[in-house]
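Presented below are the structures under discussion, each in the form of C-alpha cells.
Each reported figure results from applying straightforward, stated rules to the coordinates on display, with no laboratory input. Quick caveat, the model's predicted, so the values are computed rather than measured. Cβ atoms are built from the backbone, for glycine too; each structure is taken alone.
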Structure I
Amino acid sequence: MTTYPPFGAGLWNFATYVDRYATDGYGDPRSTLDQIALAGAVGDLSFVDLNFPFTPGVTLDDVVAALDETGLKAIGVTPDIYLRAHAKGAFTNPDPAARASARAIMDGAAEAVRALGARYVKIWPGQDGFDYPFQADYADLSRLAIEGMRDLARAHPDLKFVIEYKPREPRTHMFWCSAARAILGIQRMEVDNVGVLLDFGHALFGGESPAEAAQLLIDHGLLWGMDVNDNFRGWDDDMMVGTLHWVETLEFFHVLRKNGWEGVWQLDQFPFREESVENAKLSIRFLKRIYRALDHLDEAALADAQARQDALTSMRLVQDALFAAGED
C-alpha cells in the first residue's frame, strides 16, 4: 500500500462564491464551521488553511473544536487584507489609516496561528499594486510593500510568514508578481522568517514554468509552502489539479522530490459550480497518481537524457511513468 504525503486545502475550497455576473452567489453563504465540516468529509485531507477573520459569530474556540471534531489541523491562516476596505492596497495603500487597519488584521491572524499551532501566516496582498500607467510612484510602492512586510515579520519573530505571489487580479499589476520578485523583495527585508508559497496556477498564469520557479525558490531556501490547481494560462481559473497540465504537474513535483522538499500537497481551487467535496476528492485522486508516477520514473535514464537535453527521450520516460502509475 502506497504511503502518500499529507494533503491539505485552503478552506475557501468549501465556501460559496460570487462574481461580477452572479452577484447573488453560486450558493448560500457558508460559515467557517460549515467549511470545516465539508473539508472533514473529504477523507484524505489532513490540513486546512483558514481565512481570518472567521465568518461572523465564529470564535477561535469554535474553530479549535471543529478542527478537533474532524481530525483536521491548521497549516496556515490567511488574513483577509484584499477586500473593499483595502481596495487601494494593504501594505501599499496611500492612506496610513488603511495600512494600519490591514496590519491589525494581520496581527490578529498571527495570534490565530499561535493558538491553532499552524505553520505560518500566509500573506496574499491582492490589492497591492497598480492598474494604470502613472498611477503610482514605483519606488514608493516598493518601499511600502517591503518595509511593511519587514515590520510585520519583525513584530512576530517566533512565526513564519509566506508570501503568495501572483501576476495580476484583482490589480492589473500586483507588486508580488513572480518568484524572482519575491526573492528580491525578501532579500531586501533582511529577515529570516519570511518565505514564499508557490501557487502552481499563479506560476502558469504568470508565464513561469512552475517547476523552474520551484527550483529557483528552493535554491534560495525560500519555498516554504505550495498550492496546486490548474488553469488555461490566460487567467487564474483555480480548476481541479490535473485538468490540463499533467506533464508540468509531474515536473513540478519531480523538482520537489529531487530536492528533498517535504511539505503538504495543498489544494487551492474554486469550484464555483461543482460540488466541493467531490472536487477535492477528484483532485487528490489525481495527486496520488502523480505521486505513484514519480515512483515509476526512471531517474537514471532521465538524468542521462537531461544531460544531453534530449527532449524526446525525456518525454518518453515521462509518458511511461504516467501510464504505469495506474490505480493504487
Structure II
Amino acid sequence: MILKQISFLEIRKKLETHSVEITSSINDQTIFNGINSISNANENEISFFSNIKYLDLLKNFKGKACIIKKNYIKYLPKSCQTIVVNEPYLAFAYIIELFNNREKSSNGIISQDAIISKETKIGFNVQIDPYVNLLDKTEISDNVIIKSNSVIGPNVSIGSNTFIDSNVSIKNAIIRDNCLVKSGARIGSAGFGFDEKSKKKIQHIGNVLIEKNCTIGSNTTIDRAVFESTSIGEYSQIDNLVQIAHNVNIGKHAIIAAQVGIAGSANIGDYVKIGGQAGISGHLFIGNNVTIAGKSGVTKNISDNKVVAGFPAKDINNWKREIIKNKK
C-alpha cells in the first residue's frame, strides 16, 4: 500500500499525457488516499484488475475505484467506480508513479564527500551523493543521479536522466539515456577467460554498451568484451542476480528474469523473454521473439518465434509430451 492523496484530475492528466485512453464518470475533484492490491484496497483507495486468475477477488473488491477493461466491469460491486482502459496494467504503471514518493529528479547537489577525478566531466543538474568515487575518463551527462558508495570509472560515459543506485560499480562502459542501474550491480569488469591448459588469463580490452531506457537489476553482473562490446539493446529489462558474460549481445526489448546465466559470445535477438534460472551456453544464436521457460538449459541455436523449455531446451510442446509420457 502507498499512501498519498491524489485527485482523479491528476490521474486523468497523467494517463492522457502518455496517450492512454480512459473512460470514467469519476469527478475530477475526487480524492484517493492510496493505491493498493485488488484484495486489500479499502474504501478510499484505487486498484487495478488485469489477470483473470483473480476474478473471485474482483467480485469482493472493497476499493473506491478500479482500473479495468470494459468487459470485466460486470464482476465489480455496484458501489465501485471504474476507470476503463484497454491496458489496465500499463495504466497502473503510470498511476503508481503519482503515489510513489521516491525522488526521481536530481537535486543538483554534488556532495563534498564525493571523490571526483580531475579528468571527470560532469553535466548540468547532476546529483552525486556522499562517498561516490568518480575515476579518470568518466563523463556524466545532464540530470544524472548517482547514489552513495558507487564507484564509476575509469572509461565510463553515462547518458542523461540515468539513475545509478547505491553500491554500484561501473567501469569500461557506455550507458545511454534514461537507464536505471539498481544497487549492487557490477558492470564492465573483465570476463571469465583463460587458456584452459595453462590457466593463463585472457586480457579483456573491450567495453559494455547499454542502450537507452534499460534497467539493470540488483547484483547483476555484465562483463566487458575481449574486443568491441558486450551489448544490451534499448528498452531491455534485466532482473536481479543475472550473469551476462563477455561478448554477449542482447537485442532490444529483452525481458530476462532473475538468476539467468548467459555464457560468453551468445547472440540474443530482439523481444526475447528468458525465465528465471535458465542457462544459455556460449556462442549460440537465439532468434527474435523467442521465449525460454524458467530453468531451461539452452545448448543449441534457437530460430525466431520459438518457445522452448527443459534441459536440453526443446520446443515446449515436445517437452510437454515427454513430461506426460514419463509420468505414465
helix-only ellipticity at 222 nm (-39500 (n - 2.57) for each DSSP H run of 4 or more, over all residues; to 500) gets -3500 when computed on, of labels I, II, structure II
Label whose coordinates, when Cα extents along the principal axes in Å is calculated, return 74, 68, 27 (choices I, II): II
Value 1.00, calculated as FRET efficiency 1/(1 + (r/R0)^6) of positions 82 and 130 (r between Cβ atoms, R0 = 30 Å, to 0.05), assigned to which of I, II: I
Can you spot which of I, II the value 16 was calculated from, given it is relative contact order in percent (Cα under 8 Å, 6 or more apart)? I
If you work out distance in nm of label points 7 Å out along Cα→Cβ at positions 10 and 306 for I, II, which one comes out largest? II
Match the computed value 2.1 of distance in nm of label points 7 Å out along Cα→Cβ at positions 18 and 210 to one of the structures I, II, and report its label. II
